[in-house]
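Novice: These notes open a run of structures that come right after.
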Structure 1
Amino acid sequence: MSAWGRFDVGTLVNADNDIVEDIGNTLAVLASRSAQERYMVGATRDSYLLIEEAVEDGLCVVDLLPKMDSRTKALALEFLVVLRAESRTLMAMPQMPWDASVLEHPSLVTTRAAASLCLEKLGFDLAKWEREL
């Protein structure tokens, strides 16, 4: 189980069908440099997130596609194309704790930008999510 908690796709969408919030909470760690600094660079034995877990969680967005409207689905697919292209490289990154320079790795920068853009276009408030870390 990841630090963010694995989810059952059947129960992920809340009662209000707020798929944007669900996608946002799933992709936020991939979009947030501050979360990566805190839980990957600043990892401790009790507070960490493995890149493998973040990538796997990001890929789980594909399971939500049937529940998305066409606009949301298009944005999620744009992100998933990038994540799939970068996932092998991300999964092969060094084990934690990371040196801060790892945050500038091209695959992580590309994935972070794609996740951030997806969330921005969906209207997810990443800054609010980061404040609640």
Structure 2
Amino acid sequence: MLEQMLGSIQSYVINLWNVKYYSRKVSQELTVPSVYFITPRSFDLPYTKESFENSYTIPINVFHNTTVEAVVKGEEIAQSIRKNGNKIPLLNYDGTETGEHLLVDRVEVREIEDGTALLTIAWKMSFNFN
């Protein structure tokens, strides 16, 4: 399920901004502009007697020629998510939409270093116990 959620987020971002993306390691010869999907963090929360909830956060580095351009592009992506009702379409493994969405709790952008902005997307998902 996590792979499906991450693939949906990656697809959403890349469809908005068709640039090179990294999801493992950033190569020594970084292409600019580009994005780097960093490994997400997760933790569980109590939810109900029959289910639990995971909270996920994925940091995404946005690389551009200048810091201002990186922040602007990150904010464009964030605004697109906000304008879509804080929803990102959940995709099947073949790339087709499932009809369900990831409901984004928080999306923020901040400068982290020269030519780089950090786009952070956070969401929760509930699961039933076995």
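Novice: Work out the source of -8000 here, i.e. which of 1, 2 gives that when helix-only ellipticity at 222 nm (-39500 (n - 2.57) for each DSSP H run of 4 or more, over all residues; to 500) is computed.
Specialist: For helix-only ellipticity at 222 nm (-39500 (n - 2.57) for each DSSP H run of 4 or more, over all residues; to 500), the value -8000 is produced by structure 2.
Novice: Could you tell me which structure in 1, 2 was used to calculate distance in nm of label points 7 Å out along Cα→Cβ at positions 22 and 46 as 4.2? Before the final figure, lay out each step's value.
Specialist: Numbers: 1: 3.3; 2: 4.2.
The structure behind it is 2.
Novice: Work out the source of 15.3, 50 here, i.e. which of 1, 2 gives that when Rg and Dmax of the Cα atoms in Å is computed.
Specialist: On the way: 1: 14.0, 41; 2: 15.3, 50.
Value 15.3, 50 for Rg and Dmax of the Cα atoms in Å corresponds to 2 out of 1, 2.
Novice: If relative contact order in percent (Cα under 8 Å, 6 or more apart) is computed to be 36, which of 1, 2 is the source?
Specialist: Values: 1: 36; 2: 26.
It must be structure 1, since only it matches.
Novice: Identify the structure, out of 1, 2, from whose coordinates FRET efficiency 1/(1 + (r/R0)^6) of positions 38 and 78 (r between Cβ atoms, R0 = 30 Å, to 0.05) was calculated to give 0.65. Numbers along the way, then the final one.
Specialist: On the way: 1: 0.65; 2: 1.00.
That value comes from structure 1.
Taken together, the values in this text are just the output of simple stated rules run on the coordinates, not laboratory data. Because the structure is a prediction, the values reported are computed rather than measured. Cβ atoms are built from the backbone, for glycine too; each structure is taken alone.
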